[in-house]
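Just so it is clear, none of the values below were taken in a lab; they were calculated from the coordinates. Remember, it's a predicted structure, so these values are computed and weren't measured experimentally. Cβ atoms are built from the backbone, for glycine too; each structure is taken alone.
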Structure 1
């Protein structure tokens, strides 16, 4: 039985598509919105924006003559700062080419070299004449003079060729400037329409209108940046203050002496507190070192392999056994355990101090805003820089090296603990509170378990960052495998350096695999 579709059924999809395409837009209301956004020339920009909206393929057929004539300064006036900076830099390149082709001293270096070579050739000719008058052989001086004369001629030819290219350089700069202005004229309305679309979503956050302060700021930037840059790249003999900042050396000396005096005074006044900190760190380090180095090596090796097996599985246990065998067979066992003790002491202190701070920062946004610059400073300040105050306050050796490692390795566990605490859903906390959970129960039974993945990631990152400090703390008297690398660097010993480096790599990989495997197993339970 054949059922023919009715004409109404066939036309229904087309009618539906047509209805979607022909959505009615309140044109007057849209024009008023555009007028509020552009402030000046609303009719022009309304027509341009409508043309852009109606164009479904290709480049919209609009051209902004103001953008083409005034270039980046139109972008500044309209607050299109990305457009402003991009075309300001590109136009500077064009103006440099124009300047080089117009007043640039092209070939000046080659011409100066030619003059020096000619003067030197003249000196050799005079020496040849003096030798001839004295009855000596002048051929050596004549040969040198002839060679320098030919070199001077080649330098002059190079200078003349460079000067002859000036007109082509000028034309290329003008052509580039014209192209850039045409591009700005074609694309400025498109970019401005996108800014209008963002303005409709967030009116207070997106610049709008024609602002005189923006014009003043853009013109000031252009007058500072463009002339100085063009002058720098088109004039040969420029003043020294333009290429090197006119700094006064006395300022550096006075500031360095003041800072050194402050550090010395702080070290003297806080000597007791600093000694106490070193004592606590040394006690922790001695305890871990006694357990790792004082215990017979078969016991330690067996315990580590069994722990790796139970925590991360048989594959990690096999890798751990192979890594420990490499370390032991090459005679690195004792200093490798010293390295593990250093890292262990640093990680223990980082975790004991960092996790409570991370919990506090996760619960208090004000405290985190106060601590964030300090954490940024701890992570971005080069390690060699804060080794200097570490030595001044705590001396040298393993305990100060651990303190330097703590400064470098603590920020990840603090940041990721705070991130995990802030990531706990408020609905879950509200539900726990509604069921009568106290603040301690809420923290212990709800927030910390949910934040545990982020916290363990922070601990893992802290372990790896502490291991990366092993070589650096050897510079201030720290022991372990870092001392092997330092000695290899001092004597350019390639073999011992590579063997010690692989030992550090294996220690890092073993710790990382065990921690990651233990975390994955705990997460799957």
Structure 2
């Protein structure tokens, strides 16, 4: 898996890991922050969330154009500094008024612009590493490793956000409860307008926080203090991104000699000693058309996949059990997940290592993490609380664990001359995403609609295993689509348009992210299962369209 890869890959991957850790820490709590601090509805929250994601993935188009003109390395550096300023602004605890909303919007704009300069251009440099004939056959594997590194950063992000939340809430004399922010805003907005069921629920939750009073002034004070404490915890969670960017910047500059040969564009390729492929107008046209067809289809995958920060987080907060016990505790400790990942890599190492020493090291990677898991499960509390953002650790943990599995499977298929092409893998990814939301549909049968829930409807929260399983299946789809798509773009894009085409890959992601809010609009009076049916339908339609275009797409591979 790691053999024969260019050294620059690891430096670029680690630089990206640091940046992604901060980004996903912010994203894990962003929608929760919007509703806790400002009291936004699901629809308004969805509009903010999807608009930010759209901007974060639209700006790489302009970042790519700038890099095609002035160089990739320069744009990556400028992007880091712009992002840093945005995260600093997000960490400032402004008041929950129009000034606070404007300050947050400005911060999001800077983060999106910095991401646009950093993300796509870093990936183009990864692709440039494989223009050397020595590494040309390692491209797909290299992008899978790069993608895995992204998810290592994302893996620890929800835990970091959760630790900060619990720390600040404890200092304020509170414990986190997902139902309190919404009820607190309802009370502060209109105490007499609350239903009797909602008022009773708020009083019960206050007792759980050590306050037993029906005095309106006491209730109002509690609501203000709870919201302020929770909002501050989210602001400090955003500050984590500032420190992760400093680490990313340090890695990028300390090890830039290892990838300096990849920092060239079409204008500087000759000076860098790189002979770029010469294409006719017809070949250029065919490649660009094929790329645009792929871009159009993957829009709907990203619409479905990026529900993790919106409707899947709402489902985790409002419908999923808030405490776990027994064996279910395993999945909610990130050190257990890391141990399990090490065991997977150890198992692969036993089969791949040719020396006795290598096999013994691999065996140790199985035994020692297993011992730790047994010890950890035996010493932790028998019942633990689960915060909604923690569910976002499962997708990256599955990516890191399953990347060697997918590489081994496709490597075996390649040796048998029957490995699917990149476009075919992308199509299968759409089909797998549809299957993931079938699980959510089954999980939602019999649950009240979000509007009925706000009115005080009673129900039994569902097992967290439904969400965990959904994230597992979505990860299979992601591994088929995302790293293969990036690799496809870097391979097929005409040399003079590399930055622009990589930017357009992100534009497709941006459009899909903007469409995420569609499910936010549906999150109301409709039956809960109908939200997931919409996602199933768009994924299936995309799969069939992709298969219909397959011959044309495979022609340029």
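Here are a few things to note about the model shown:
- Which entry (1, 2) yields the derived value 5.1 for distance in nm of label points 7 Å out along Cα→Cβ at positions 168 and 496: 2
- Comparison of 1, 2 - label where volume of the Cα convex hull per residue in Å³, for residues 296-351 alone is highest: 2
- With respect to distance in nm of label points 7 Å out along Cα→Cβ at positions 240 and 512, the largest value across structures 1, 2 is given by 1.
- The maximum of mean count of other Cβ atoms within 10 Å over residues 160-167 over structures 1, 2, that is, the highest value, falls on 2.
- Read-out Cα extents along the principal axes in Å, computed value 78, 53, 47, structure in 1, 2: 2
- For FRET efficiency 1/(1 + (r/R0)^6) of positions 72 and 304 (r between Cβ atoms, R0 = 41 Å, to 0.05) computed as 0.05, the structure of 1, 2 it came from: 1
- Among 1, 2, structure where relative contact order in percent (Cα under 8 Å, 6 or more apart) as derived comes to 27: 2
- Among 1, 2, structure where FRET efficiency 1/(1 + (r/R0)^6) of positions 256 and 376 (r between Cβ atoms, R0 = 25 Å, to 0.05) as derived comes to 0.05: 2
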